[in-house]
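Novice: Take a look at the structures listed below.
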Structure 1
Amino acid sequence: MKRRRHLGFTLAELLTALVVVAVLTAVAVPLWRVHLLRVRRTEATTALLALQSAQDRYFGRHAHYAKATQLARPAPEGLGLRARSEHGYYDISLRTSDDGLGFRATARAARAAGQADDTRCVEFTLDENNRRRAVDSEGNDRSADCWR
């Protein structure tokens, strides 16, 4: 008598493959999310460094730094920058001292863009002396981690 050969997979094999895929997904998705948040931090630092460069050019022309109202105005009357980072993950703000000889630029994670889930590096700051600072959601200094 001939034995019939069955083609396909058994239920046990299918369930084993399903469990393996589920475990891999459970590990990979959170790691990918953390990686994505970390990669997006470069958008904050890039935007602040561009603002610092624009402020230096403005200071060279006017002997004082631009005010927040001049952030979006085109050069030479302003800085010609947007109040959001390139892909919208960070909101950019600017404070200038009363005498116009100092400034502090801030990049804060935008809620609508999903970057607000990054509780480790919530806010980046940069001033006229190139002092770089970053804080987490509790206000703890994370400058070394966030500005690399």
Structure 2
Amino acid sequence: MQDVDSRADELLKQAVLGHLGFIGPDGYPHVIAVWFDYADGEILVATRPDEFKCRSLRANGRAAFTVSTPEAPYGSTMVAGDATVEPLPEPRRIEFITKVARRYLGADQGDRYVEKWKRGGHPGPGELIRIRPRRIGYYAG
């Protein structure tokens, strides 16, 4: 992969909603808004096991991912890459969801979110979508 524009890198590190694009089993493109983490040059998304997006990405691992600034001057980062879906054992799932919830909501509200999400018990294992970028572009508005 080429060098990443520093503006794209900075935007991927912000707590903004990401938009995950993939081809569904029906052959049509789908896009969903997701919370994500950007670590070691990869985009990570946790999900419940065997969700539509996971089944789709297992069948066709080509993915797109975008983030954009919520206010002017608008900027947008677009990622095209290869996605894999891997098991996410419950302890790692809780750790990941806690990290991401705190990132998006702050420590206190994030912790309250996680407690509600866990339903006072064990949420069980999940899956992790890992996108390895082939291209990352930044577009200024």
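Readers should treat all values here as calculations from the given coordinates under stated rules, not as data from a laboratory. Please read all numbers here as calculations on a predicted model, not as lab measurements. Cβ atoms are built from the backbone, for glycine too; each structure is taken alone.
Novice: With FRET efficiency 1/(1 + (r/R0)^6) of positions 25 and 65 (r between Cβ atoms, R0 = 41 Å, to 0.05) as the yardstick, tell me which of 1, 2 scores highest.
Specialist: 2
Novice: So if we calculate Rg/Rh (Cα atoms, Kirkwood Rh), for residues 33-72 alone for every structure here (1, 2), which label has the highest result?
Specialist: Comparing 1, 2, the top value of Rg/Rh (Cα atoms, Kirkwood Rh), for residues 33-72 alone belongs to 1.
Novice: Something else now. Looking at relative contact order in percent (Cα under 8 Å, 6 or more apart), point out which structure of 1, 2 has the largest value.
Specialist: Max of relative contact order in percent (Cα under 8 Å, 6 or more apart): 2.
Novice: Could you figure out which one of 1, 2 the value 11, 31, 22, 12, 8, 6, 5, 3, 1, 0, 0 for P(r) over Cα pairs in 10 Å bins from 0, in percent was computed from?
Specialist: 1
Novice: Next up: Identify which of structures 1, 2 gives the largest calculated value of FRET efficiency 1/(1 + (r/R0)^6) of positions 81 and 113 (r between Cβ atoms, R0 = 30 Å, to 0.05). Please report the intermediate quantities before stating the final value.
Specialist: Working: 1: 0.95; 2: 0.60.
For this comparison of FRET efficiency 1/(1 + (r/R0)^6) of positions 81 and 113 (r between Cβ atoms, R0 = 30 Å, to 0.05), the top structure is 1.
Novice: If mean count of other Cβ atoms within 10 Å over residues 17-24 computes to 10.1, which of 1, 2 did it come from?
Specialist: Details: 1: 10.1; 2: 18.4.
Working through the options, I get structure 1.
Novice: Among 1, 2, considering only FRET efficiency 1/(1 + (r/R0)^6) of positions 9 and 105 (r between Cβ atoms, R0 = 25 Å, to 0.05), which has the greatest calculated value?
Specialist: For this comparison of FRET efficiency 1/(1 + (r/R0)^6) of positions 9 and 105 (r between Cβ atoms, R0 = 25 Å, to 0.05), the top structure is 2.
Novice: Let me ask another. From 1, 2, which structure was helix-only ellipticity at 222 nm (-39500 (n - 2.57) for each DSSP H run of 4 or more, over all residues; to 500) = -13500 calculated on?
Specialist: 1
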